[in-house]
Structures are given as structure tokens and as C-alpha cells.
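S.K.: For reference, the structures are reproduced in the following blocks.
Please treat every number below as a calculation from the coordinates, not as lab data. Every value quoted in this text rests on a predicted model; they were computed, and no experiment measured them. Cβ atoms are built from the backbone, for glycine too; each structure is taken alone.
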Structure 1
Amino acid sequence: MTGPSFKINLDKNTGEMSQPSFSLRDSKVRGSADVMHLEGKQIYSFEGASYTSCPAGNDDWLLKMSDLELDRNTQIGTAY
């Protein structure tokens, strides 16, 4: 995950990143968002997100959602 700024509270494992771009390890999945919220070590929520498994530079299909939550503990993602 990359972005221009990231604020984190290490004691609470919470934080916020503006304009993140992300890719999932060992997968072709990638995306971006307006804002990412870290809600514990393994839970990420995104506002204004996009998600695809197309190669970079080729967005043949692209999901856009207002909210996306990825729970790495349960391996479940939820989008609205």
C-alpha cells in the first residue's frame, strides 16, 4: 500500500492514509481509494474505492464502490 500521507496510532493500531493505492500480495488484485482507515492490525476500510484484477494500465473491468472493508482475519471483503 502506498499513499502521500499516513497517520497511525501504534498503541491502538489505528490510522488513516490519504489517496492509497494497494495490491494484495500473491494476487493480481489492485485498487485505489480516496481514504483508507486502519481499524486494527488486519482490518482496512476504504472510502471511494476501486478494485480490479486486470494488469496495471489495463482496466477492462473495474469495480467502484463508496465503501470497501477488507478483513484479513476472516479473509472477507464487503463493498457498498
Structure 2
Amino acid sequence: MPVYGGPEQQDRRALQAAALETMAAILKFDSIACQESALHGLGHWHSAFPEQVESLIDAFIATHANAPPALLTYARSARCGCVL
């Protein structure tokens, strides 16, 4: 039975992978606003992709130890899906 209004299952997997890759790339931007936005998106994706989200955010925290404390706090919250 065809599904209308959305991608086929195999296409959905590719779109999800692309979204995670995009958020990972945005975390590398030298822009706090962009990093916060990517962390926010990852926080929302935590329920569906917990291992990938946690890994991406762990890498961000490890490579951005000198980031503003508020951003690192937000990263830790996003790591467990705690974003609004």
C-alpha cells in the first residue's frame, strides 16, 4: 500500500542520515548561534537516535572545552533530549 504525504521508508532513512550529518557539520561552525541551533535540533532527535546524538554531542563537548559555559550546559541538556 503506498504511503502518501511522505517519503518511502528507504528514502526516510537517507533523509534522517542527511539531517544528522548536517547537524554534525553545523556544530563545527565558528558561530555560537549555529552551534546552539544544531544542539537544539539534536536534542529533539535524541528520542529516535540516542546513540548518534550522544556521540555527536560528546565529540562537540570534547573539542569545545573553552566554549561559553552556557553553551556547554545546553549541550549537556541536549545530549539527553532535554530541549524546549
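S.K.: For which of the structures 1, 2 does the calculation of mean count of other Cβ atoms within 10 Å over residues 13-20 return 16.1?
M.R.: Here the read-out was taken from 1.
S.K.: Now a separate question. Can you tell which of 1, 2 yields 0.96 when Rg/Rh (Cα atoms, Kirkwood Rh) is derived from it? Before the final figure, lay out each step's value.
M.R.: Details: 1: 0.96; 2: 1.06.
Derived from 1, not from the others.
S.K.: May I pose another question? Between structures 1, 2, where is relative contact order in percent (Cα under 8 Å, 6 or more apart) highest? Walk me through the numbers before you get to the answer.
M.R.: Numbers: 1: 20; 2: 30.
Looking at the calculated values, the largest one is 2.
S.K.: A value of 0 was derived for helix-only ellipticity at 222 nm (-39500 (n - 2.57) for each DSSP H run of 4 or more, over all residues; to 500); which structure in 1, 2 was it taken from? Mind showing how you got there, number by number?
M.R.: On the way: 1: 0; 2: -22500.
The structure behind it is 1.
S.K.: Turning to a different aspect of this structure: Here mean count of other Cβ atoms within 10 Å over residues 21-28 has been calculated and equals 15.9, so which of 1, 2 was it run on?
M.R.: On the way: 1: 11.5; 2: 15.9.
It traces back to 2.
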